[in-house]
1. Could you figure out which one of P, Q, R the value 0.50 for FRET efficiency 1/(1 + (r/R0)^6) of positions 137 and 329 (r between Cβ atoms, R0 = 25 Å, to 0.05) was computed from?
2. Compute Rg/Rh (Cα atoms, Kirkwood Rh) for each of P, Q, R and report the one that scores greatest.
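Every read-out reported here was derived from the displayed coordinates using simple, explicitly stated rules and does not represent laboratory data. Note that the structure is a prediction, hence the values are computed from the model and not measured. Cβ atoms are built from the backbone, for glycine too; each structure is taken alone.
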Structure P
């Protein structure tokens, strides 16, 4: 351990800096759409386990996601609540909706992902690539967003990155105990979030690449012998069989009838949803994720990625490229929503590919350190401009969030961003007895409102109530397709993400 710290003290310091900077943003955005489901269901899972309750009626709850990710996020809140301990208190929300401890868990997983990304790229490439990768990932807007949101993306990305790390160090091992470690990590990834199924081919592909012993960049390609093929078959059979056994063992929902209940879970994803996409309210097309990735990533990343494409015939580069591309398989499913959310576990791979590209393209230039510094500065500026609404970042290819909003090119404020700031503004705006009409979607993320307000919730496609104040957000307006009568109301406050309105407060004229 001492040797590890001695060799990696600088990156550990950098990750610590990331942790403390993001710690101040834990509740800046406020509650977002899915946090209530993950934390409360995680608490219910823990309660059921403590009472040895493994019945159908209990575990059918939130059956679309396995329990481990929810349990990991909910555990600190569950324990502190159980023992009456108050930590990271947040007076803006009622006690049952204070999720800061769960967000802290998410942040810890994000820090772990940064470290694993550094170690993978350092092992397979070099120290420069490792630093470019970890810096790029630490400032990747959507990675940053999920690092302090209590949902499954951050823990899932950690376990997928851990899987790749484990394969890098143990993938060529002939020891069954090492295969067991790989199987456990595979199972944990699935148990955190079911979309980890997209990454299931990784152990097999690692074994295949090892057996073929290829590096086409050096014109080196050897076919495996029958003995090697037999070994690879047995190895993968053991890994996947053990992973499946662990997966079923740790998910009580599957115990009674694994096949039937798993199919029942998968049926949840057999849906299509409409949303604004390229200016139209439609069912997302098959290229949904490609489009969102193209517009949600700062362009400086794409430059490095393009530089590195020439390495595609290198075994190591190709395996990381496959890691990056695997979640795009979701393009062919009916369940397309939330922008790049379902691509989240590929962000570390993408940042490694970007690091490889920049390092190789610039390694002979005398000013390469200046270019690297410029890369770092650009990303910091982007972070500062979009903070804390990283989920609503869109790049210059679509002229930024403001243009996306005005032309409805993609979702804005999808998770309820801005609702907290709008309510806080109104709470501080007046202490007189007043009425407020609320048109916020999702409604469950609304924080506490001062007692001096009489509250009206308007769920219609029009603004029916004639209250003294009106609070709306972009998502509610887009979903219900209404406009506010400017002859009746005037804007007194707007929450913006890089120029795009997320929520607005109106006052009756």
Structure Q
């Protein structure tokens, strides 16, 4: 996966699509200060993250490489952090621990957005960061000494992470709850340690910094997101338009787990595994509670995962979070993985189930790995992809020709293939064909090439009035085919 995505970063093998066109248009044609206001085309993006993207991409003249590299780096960081957490959470003698990484990298959103200029890779990374922060705070509770550099890094992570994801406040909320429970149990424990109060202070200082940064993030960013009525209307269609019923609740809960898998078969597998794992972890025998807050690492992350799922359910019931959309729930993947792995481990520990669970996990390993490979094969061998890459190459050549010859371009909505950008999307404003063309790296921000929208290639006669006075030639095209026409 990493080798293939590296090729996609350095070579123009992955054309941009609708959501990327909208973000790139804002990056290229809005100033740094304008990015803090409403974004064009009903877009929302963590503004600090967007500012850093603009700074980086502008330094490289908004090249293909500049658009692909940031998300790639974030994706690599997510894999590395996931691997380190796996080794920290699970003992080395269990093969099931590798599912923690494999479920993440086989998640469709992770694969699809690995090099896309969107924020979903960052949300996955920060969901893993919240787990790391929880483990660090838990270590402070039982530690006899403080590692200053590590503690400063922890405080810094709580202060900065908020500004890079709209879902980070959700994934960090269970950290507050778990640490509060741990501290409360520690206070009522009869065998109190001498450093208990100091350790509690050291635990809560980073959390207080987090509260402060969330407050600032709300004022400068989230408040604007909450005031976006079009976004509210768009989300309402993905919540419960007919109100809360048992069937709608269970369907969305099923989809929350099912969409961890990619493809119909894996959606069924993870839907069943997820629901069973949730029930199994909530059973009286397996609820991860401790009389004095001294949890094992596995039990600690299990408690965090259960709390996060109930936070997500609460937000869904309050009409604040759709549970059936994999992109909007990508932050749940690590928590769901923890519950599934625990359930499989416990079943494996029972001698009578061992060979069946062992065989199932082996098939799951092989099939998930194969699913990743087939995902790439299907994406990059399809007829749709072949046409998209042809449109990308043809349009890049057309822009360079128009720039060199200083002639205007007339472009049809077909440049937006496979989306029909001529049809309005409810509650969303769609980028125009000329806007799509301007997002191509060959079109520089300072270019004076005039771009005009036309309905189809037959409209050249009626489009003459659009052209600048004195234009002798015009380049007309539909994204795939371009030709120069003299007036």
Structure R
């Protein structure tokens, strides 16, 4: 196969460093310094480096003219519809439209994935970047452990008053260096399955131990139900792939044993370990998933998540908005009119109000699901494109794992497969494309889409015989 990624050409060191810096999973609010009245403006390294990265991709495309350097079609179609939604979007400013359509879908969902897929020419370099990303997140998870063991603080009346209150840390704020637990949970959804793949197929024993510890700690500090559920789904898919798909004669001879151990470890963590942790992880996680919760007066009410889903369904049914949605960036504004303030699904409180009522009567920031917002903003076609993107990610990783005989490619394919399933499931609960998290999404998807080019034509023909 004549392809830019199938050879052993080396990327310049400065390119690798540029990609590595773009992977930093952090986000900084620079709004108080550059925005009028200190309005919030979060930036991640990926936001600052995406332009030079894309210039490099376009330069390679013009110079080499190879099909593998063209943008991934599912991502391009999804981004194109988000941009086109400006034609029918009404009722909100261009800033909100651009923030959703360009900042999220185009820059992260398309350009970042395209860059991570095209700029790395070797499987060994992808492995190093995966290890680097895991090492960075291990520091974040350890900081979350420090927050976890602090005394419980009093809930804050506003998220803007700081992380700590009352001499401790609330469950909502156990998020490592992220502001909220939902952002940490998005990483957990992708990193725990990726760590499980390294535990099963990595040859270096120390890396295996590190990956196992990373996955266990991540599950223990995650206090958001959607993140734990998504991580568990990803681990089960990793175990299933090890059990079902053809084994690599050059890799681990005990693939099915590792599949069993991963399932046993996941069950032990979920059933035995989490309920015995000091913050009662099982109760906290169930509360974030429950559609009916008790408010501060002890009355059972619909959760904020259920109210949003009900309002979204009514919005899509009204005037057949399911055909094209309300346009990118219009979710928060348009959904307000469809809450049932006189019935069982009243409008939740402000998204940055009363931390004690998160999941009950207010929105927790970051809890708006990617699937739900895509449905409202882009309608059924947008959901189809999003499903295409996620299926392309998972299918490419599964194909590479089944076809390749290269141990490194198989390891990376299993890593991308688990992360893809975790991201897909988490998209039902939160948004894995937000700043500080989108770099991990883009890296794992770019990795998945690059791997089929690392499977040589010879390997494919041998597998078919």
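1. Q
2. Between P, Q, R, the highest calculated value is found for Q.
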